[in-house]
Structure P
Amino acid sequence: MIRKVPLEPKTSLSVYEAIPEYQSAVSDLKAEFSGKAHLFRDRTIWMVNSTDQGGGVAEMLPGVITILRDLGFSVEWAVIHTKEEAFFHLTKKIHNMIHGGGSDSSGASLISEEEKRIYENVNRENADSFRSLLKKKDILIVHDPQPMGMGSLLSRELSLPSFWRSHIGTDIENESTLNVWKFLEAYSDGYEHGVFTAPEYIPSFFAKRASLIHPAIDPLSRKNRPLSPHRLSGILNNSSIERSEHPVLTPDFSFPAKRLQPDGSFQNAYLPESTGLMFRPIITQISRWDRLKGFQPLVEAFVILKKKVQDTKQKFNVLEKRRLQLMRLVIAGPDPSSIQDDPEGKEVLSELIHFYCALEPSLQKDISFFALPMDSLEQNALIVNSLQRCSTIVVQNSFQEGFGLTITEAMWKEKPILSTHAVGPRQQIRDHQDGRLVHHPDDPQEIAQVLEEMLKDSHQRTLYGESSHHRVYQDFLVFRQVMKWIRVLSESPQVAG
């Protein structure tokens, strides 16, 4: 059944307005809203998605809602709920099909009549429980496929202005994508407008009623706020990722990070020795355990570089050789205990564990797989912030990527990025300006070559980082995202009328 999400206090607009760096953005946002406030009187905007924990949507909505409320909007957040486990297996399948995968055992990428029945029943049940909360002039913004059917039902029955926000997509077209969009098209007619992340993601049936809004980050959230050297070292110690002989002001986190050991278990993250995050060249990828994230080719590329520096026939100057000898790879994802209901995630992690355990001990020593706690999202965010700030290069080696918020977060921290030509990353990263994009994320040799080029040129890495930060400031902060939402909503005939 539908559930309203209570919003914890977030950074208010007045706080941003007091910081010189954000004053211009806040002023522009207020000017955008000032002439349109009358359109939203006596209306509540409902943001609806499938979860309030985990994933980019759940991370972004609190900041967006807080700013909209500060501007004077009435905004609520609701999530759908069901005990029908098959529904979540189906929506994971839909997610994979939108990205071009998701075949059944016969090789055909289809959604069965039984799966359609499950989808419609869950959406109908949630619509029935949601209806009493809605007023005549309210606005529905429904995020992603899971609650799409519910939003369509309510929009038709109550004549509400309704918008479907899709955060995922791909630029390829195959049997899977054609079939999943055909399935979802049946629920699209209730929506006045669609909002997408990239033009490549817009299906034909939304082509004439679609807008583009990029996801964005909150620069003062725990995951993105500046960290002093003392705070950074404190977080690494509190989370058990590093251990110092010096006393630390703050207490240990309730839920420490864990690290993959040579025997395949996850134990204290500072064992068998410190990773050396604050002293060594660090290459980092932080993602959920998903096959599309390209973990194994990245690890294989790192191994190639490590073996190359051991090859006496290879020529390096003293600094280049020392950098490659000292560098370490950090792979971080959610704690295995938090993905028990994600069969694909468990399978991917199991494969990575098997691969790691088969490596030579000297290579295992230079590769750290961190399992990050999900029990406290605040502590998790601080750990991610710290890992990114300790990184020399941040990688997102995705085969497919809707839009990588981990990329945006690292760009904001002035980190050079290595990613791929998947649609999402190429919306964010300008090749040879903000970082580098590889053409073949499944090719360890290409990844290794680009990594080596980036590691050799510290001046260019600095330029990439500065350019990355400026790009996020211009295009990917929450103020720009809210401004675009105000424009989309105010241009709606149902809202303006």
Structure Q
Amino acid sequence: MDCKKKRIALNTIYLYSKGFIALFIGLYISRVLLHQLGVVDFGLYGVVGGIIGLLSFINTAMTSTSSRYITFALAKDDKDYQKLVFSATFYIHLAIALFLLFLAETIGLWYLNTKLEVPEERMGAASWVYQMSIIIAMINITQVPYNATILAHEKMGFMSIWGIISDFFRLFSVLILTLITYDKLIFYSLLTLIVNIVSALGNRIYCKKFFSECKFCKVKNKKLLFEMFSFAGYSCFNSFSLVIRNNSIVLLINKFFGVIMNASGNIAGMVSGNIAGFTQNVVSAFRPQIVKSYAVNDINEMQNNINNCSKYCIALYSMLAVPAFIEISYLLQLWLIEVPIYSNIFCRINLIGSLFSLNNMILVIGIQATSKVKRNSIQICILSIISICVNLIFLFLGANVFTVFVIVAFTEFLIMCVSLSNLKSLIPGFNITVFSKQIANNLFIVILSGAIVYTLSLIYQSSFLRLVITTLSYEIIFSLLFYHFMLDIQTQKMIINNIQKKIFNKSPNE
């Protein structure tokens, strides 16, 4: 048990460090990118890439499928079965990549040329970006089995180091734009393609060298293929709804408000996406243990992993999200040379929605571990479609742009509630009361700490000093409250002992 906890803690540190670096690189990249491309091209890049994201929902479903089945195969410790599962997932992803190519060059191309609101003089650049995005999507699709294998083996050290190197490649590609006089939007899409190819090759070479199951073999087990397709098929509803929720914002804003407002939406998505992505590293560290504990029918351990994952995710997310929520206007001015209109309001709404999305992601892992994803996936898809329809009605009635973000955030909350209910029905031993009470207590601490810090921030004028004071104040106040009210006695003692040993250089008994 202690070994598992240490592994989770170590993997979290690896991924957290990677996420911390990736966060600042990502924020700096978007700053330089907005300045180099301009508001129109920046918004254009986001909306064109959104079309590919809309078409690649099948791959998102197969990502969770690959992770679940490869992790299960490792738990069974059967090398032949592991090779079979890996080969099956790769062949399925190859088929998905080809299917995506067909959709992108037919339906997607039609939408780009006839429906998308693009300035006429930039249509040629938009076409280049679109074709580069298709190739990138196909690379990422066939990369999923390798990423799932690394995750299942819990090799977070390599994942973090190579991820950081890839992020620096992306940073370098953006800095090159400052030296380019050619069409920067086209050139950047080409550089992004090259970075994705290099990143994918690194992961594949590592898997081929260290994991014996990453070898192709003939897949004659039709039962396995049918089971995986069935699992993925129902997961598609969940993935489709996720992509719809993310990309409907882009397309609806483009249709009703134009590409300049898309730039504001892109900024909000980057802020909330980077902070949420930073926290998702904790989910990645817990995911294998959640699945493996269910695979060996240890429901109590599975409950503990889910509870702890949610608890630490909310805590780590709030440490970045709450100071950003309070100081978002100043942060955007500090970060961007030109701040698109309404970006601060969009960011605040997105930050709230991302909190519910993170918890839903954790609950879905538990549901996927059972392989009974049908009901939850269909219900989530229905909720997502309803939210889009509601958005359309409000926008046709003349609602402002904020309505889109508010409805999507509220939908994330409803989806989290649905997943929690379905997890309880699939695993009767899962204590929904304990989980819900923990979330409520955690959120209360977040809100209380945020309210105290916000009140203190009113004393000062908006400045870098206030940003530092706000951030440090929240970290201290929240950490103290979290320590006393959210951590058990054993964990509190462990923290105190580590502080005494590492900082004061003495053992707890001295």
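A value of -13500 was computed for helix-only ellipticity at 222 nm (-39500 (n - 2.57) for each DSSP H run of 4 or more, over all residues; to 500); which of P, Q is the source structure? Answer for the origin of the read-out: P. From P, Q, which structure was mean count of other Cβ atoms within 10 Å over residues 138-145 = 21.4 calculated on? Computed on structure Q. Looking across P, Q, the calculation of Rg and Dmax of the Cα atoms in Å, for residues 194-281 alone that yields 20.9, 62 traces back to P.
Here distance in nm of label points 7 Å out along Cα→Cβ at positions 74 and 338 was derived from just one of the structures P, Q, and that gives 3.5; the source is P.
Taking relative contact order in percent (Cα under 8 Å, 6 or more apart) as the criterion, the highest value among P, Q goes to Q.
Values in this text are rule-based calculations from the coordinates and carry no lab data. Because the structure is a prediction, the values reported are computed rather than measured. Cβ atoms are built from the backbone, for glycine too; each structure is taken alone.
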